[in-house]
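For reference, the structures are reproduced in the following blocks.
Taken together, the values in this text are just the output of simple stated rules run on the coordinates, not laboratory data. In this text, all values refer to a predicted model and were calculated from it rather than measured experimentally. Cβ atoms are built from the backbone, for glycine too; each structure is taken alone.
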Structure 1
């Protein structure tokens, strides 16, 4: 993973004693966690640093518990924690659970383990902390304290203690800041920190450009107390990226009590998926399981009306190849299908895929679901036809989901008889199939 990954729970490296069920939030969740069971993911990170893991979980038991750990290939535990999840309101009423950050090394595979009892898991997020030395545990490396006559000390496991005069007038008269933070266009981030003050006071938290107009991306007045507290804020970047964002904590508000101190530690900025956190679909990630065919044919299957030998499917070099014999009588008599993702009413989607055919022909496609109880009636969210040639083309469509939401939707590629029997005796290739939720349709 490179910076951020949103992983459906079903795409685990290993499952022991668990089952899959339909989720009201779309797709499937992993269910029936019991003592002795294991849900495990294998990850490799592209950059060394601190990573924050979160998971979407639900339980109908008041005594449900989550045991979380990360271990390397030698079995050494590098992080572990326990959580009393409790009753979230039911087995389909999810909460997003955040686990403590952990430092991971490049080129070293890790195993993320979920154990415990009586909970379901919908997805797992892994996100790199954009802040360097966010623990502020041992030194000011990557940080700048302004003006330079201010003094600070470190307490092991407690972060940074900054001594301040009581004479400043503006919040920017005393600053703790870090630059070169990379934030991407339209991405949503979570800023978390732990802080306190020797006497109650305000502290300004700002993310902005470091030059030019110093445009602010985020600004919040943080009310500090004598008790160490955790603070959490969420913000979304606009239509621009900034690879050199400045994070500044304005410490300079005056206090009538005179000299005072501020305690700061565990500063984190990491990407999150706001739709998913609120119980909806993740935005800007591919919803189609194995849409890139990196896992071969997993998740893909064929439908043939008639002789099964008239449609053979294989995957080579992350490209699905569908060999068609007789084309049948109808477009839907030969289909390649992927099923198991949700589509939500009122949202806009973007479908992208690459395709070609040995000889020119049309390809039909549809996104929807079949009602088996109603003689397999088709309920469609979107459909189209494209013209294939021997040269690979990329096709992109956007559509608004106006029909009622459905949690177990399919995408079907129609490879049967569209223009006549000449549609048979050819091979159609598909690759990079992607369906992305772009957010609310309005």
Structure 2
């Protein structure tokens, strides 16, 4: 594939707009688009560029919506000029019909709230009675008592917009690849290349580093940026790519490359190009799939080796020139590993951890998810919690690991479909209880 600065997955209205904006800013863009078999906003809506009443209670969103709508005439003209496609853009304004005096009064209050929250941007509107609406809409139904009207709303033909954006992207040097359905995105951050056995193929890490790790670095940066904004009043535009985040977690691997001038290799349970031995997994009784301990002696503490020899019953090797220095032990690593393994095979992983760890040597048992799930200390500390769900059976899972003021974060199930409908309609749309009940009765809300 040709080199590009950005890959956009999905060539619908959202993906097309993002790709067009990037290409217009000078980026080399490639768009992978499943095609018209995908769900398309261009097919699902009626081309309404709706402003009226949007964003009440959320002033920043309200003003952002207004400004975005005000930019549409310029965007429509530019797309037509670049591609020759007429978007059929119009800005005639729009009516919001009211059925009954209560609805008209509620609409009037809503529109006044919108005007107040628009600030210096302003918000012009009219509340029209039935006669005024009838002049604009012939054949008005008998239940309509009036309407709100603004000039901000506009319309276009969505499929023409989509066609023009695709043409504009390629016209700016971008690549549009139709029929390219993307089912998964994996970060090419290098973790596969350093995972697996030395003589085997690259291996997928067993944990979710890309998704969680990227979110973690962004969350911390967001918190830092918010703190700086509070202190200085200066905001920031933050960006993170999954591939870039993974590089952050591979610092030691890049240190190896910097030291050796070669790619960091795979070493199974060991560390590639390690400077010390023993370091790695050692088998324990009774020989189950996870009956291992991980031991890590350090070059910074040469006494680790002598202490370990005492524990495993090989005092006779203390001072032996064959194993005297870390470099000597790395050169004879298979022999060193067998010296330790001959002893660990006679102990359970917990016995080995207790005896070796008791001598101040870094060691840890390999614990599987069931062992961790059954460890009552995690429950006692609130790290493992049982989430009670209104539909599914109770589910035990780990919570956020950081304790805040000494307390763990409590797990709650995600909201059920429609669980907060009443609050949203009441708090955001300012509907009273009767109006909400009517919407539910008509099947318009759940």
Source structure (of 1, 2) for mean count of other Cβ atoms within 10 Å over residues 13-20, computed value 20.4: 2
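Determine which structure produced the value -12500 for helix-only ellipticity at 222 nm (-39500 (n - 2.57) for each DSSP H run of 4 or more, over all residues; to 500), calculated from the coordinates; the candidates are 1, 2.
Working: 1: 0; 2: -12500.
Working through the options, I get structure 2.
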Ranking 1, 2 by distance in nm of label points 7 Å out along Cα→Cβ at positions 21 and 269, the structure that comes out highest: 2
For Rg and Dmax of the Cα atoms in Å, for residues 109-252 alone computed as 17.4, 55, the structure of 1, 2 it came from: 1
Comparison of 1, 2 - label where mean count of other Cβ atoms within 10 Å over residues 133-140 is highest: 1
Mean count of other Cβ atoms within 10 Å over residues 197-204 - structure with the largest value, from 1, 2: 1
Given 25, 13, 8 for semi-axes √(5λ) of the Cα gyration tensor in Å, for residues 365-412 alone, calculated: source structure among 1, 2: 1
For semi-axes √(5λ) of the Cα gyration tensor in Å computed as 50, 24, 19, the structure of 1, 2 it came from: 1
Which of 1, 2 yields 13.2, 39 [Rg and Dmax of the Cα atoms in Å, for residues 5-68 alone, calculated]: 1
Highest-scoring label, criterion being distance in nm of label points 7 Å out along Cα→Cβ at positions 85 and 421, among 1, 2: 1
Source structure (of 1, 2) for mean count of other Cβ atoms within 10 Å over residues 141-148, computed value 16.2: 2
